[in-house]
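Down below are the structures I want you to see.
No lab work stands behind these numbers, since they all come straight from the coordinates. Since this is a predicted model, take the numbers as computed values, not measurements. Cβ atoms are built from the backbone, for glycine too; each structure is taken alone.
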Structure 1
Amino acid sequence: MGDEVMARIEAAVELGRGGARDAARSDLQAVWDGISDDAFHRCVAAHFLADLQDDLRDELRWDERALEAVAAVTDERAQEYDASLQVRGFLPSLHLSLADDHRRLGDAERARAFLDQARAVSDVLGEDPYGATVRDAMEKITAALAAGSTDPLPA
């Protein structure tokens, strides 16, 4: 039996990647509103909801919710969805999201603190596309901070 909530999250994420941001945000908000006490679902939904926000402060709030929720996720719960998952593997991306939010809001000090936290757990990243994506984002955020940029990162 599959995880219906994760299937709905994945479908909404694909909608967003396809350019239907409003529909994706609406679908993910409906998922969020229906989640009771599953920290895994809350973490994943909030992480993706953050990326669909038009206002940077809303994005920050969703990224904060994702980081807050991950504290209650166990490896065992994550592995109910995918046997290869470890909660520690979520942390680099969650911390980087917050680093970038704070950087774009002009708070370089908080951005650097979250970037340092991402670096501290980056040893968990594999030599796979996910690991490469997170390491690339880490480099881009580092460069943007060094340049004093608050512009969105290049794709």
Structure 2
Amino acid sequence: MRDVKARVTYCSICNNITDADPCPLCTSETRDRHLICVVEEPQNVAAIDRGRDFNGVFHVLMGALSPLQGIGPDDLKIKSLLARVTDGPTEVILATNPNVEGEATAIYLARLLKPLGVKVTRIAMGVPVGSDLEYADEVTMHKALEGRREV
């Protein structure tokens, strides 16, 4: 246990939890470095990567904006994200949680990133697969209708 505790650290590039710096995701030759997915916490990286649909790199903010809890922009890994964007990514996907703090963080980041000339997108939200519409709340239904696409 002591060995694990001593070896586990944060990646100096993406802030993900790792035992090697930089982490395997950042050093992988098969990852598309022109595509950065921004998440709040390290466990979000595993959730997105598990689907195998995303082949870009990640950036972990280590939280979300929450003025009520005293978490502001300087408490998150935003400066390092802005520095990474200047190195040539063409798109930044904002994959923050679909709650008040996550939405505020996504809006704040979009305002910072768009002037840098990078495409800024937000993950789709709405009704999960396998659920019933009768159980969806108003905000979920709003997001589902707002994010609809042609079939």
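To test your reading of the models, identify which of 1, 2 gives -22500 for helix-only ellipticity at 222 nm (-39500 (n - 2.57) for each DSSP H run of 4 or more, over all residues; to 500) when calculated.
Label of the source structure: 1.
Hey, mean count of other Cβ atoms within 10 Å over residues 64-71 derived from one of 1, 2 reads 17.8; which structure?
Working through the options, I get structure 1.
Looking just at percent of Cα pairs over 18 Å apart, for residues 16-71 alone, which of the labels 1, 2 belongs to the structure with the highest value?
Once percent of Cα pairs over 18 Å apart, for residues 16-71 alone is tallied for 1, 2, the winner is 2.
Out of 1, 2, which structure matches 12.5 when mean count of other Cβ atoms within 10 Å over residues 32-39 is calculated?
Going through each structure in turn, the value belongs to 1.
Going by Rg/Rh (Cα atoms, Kirkwood Rh), for residues 40-127 alone, which of structures 1, 2 comes out largest?
1
Determine which structure produced the value 2, 10, 17, 21, 22, 16, 9, 2, 0, 0 for P(r) over Cα pairs in 5 Å bins from 0, in percent, calculated from the coordinates; the candidates are 1, 2.
1
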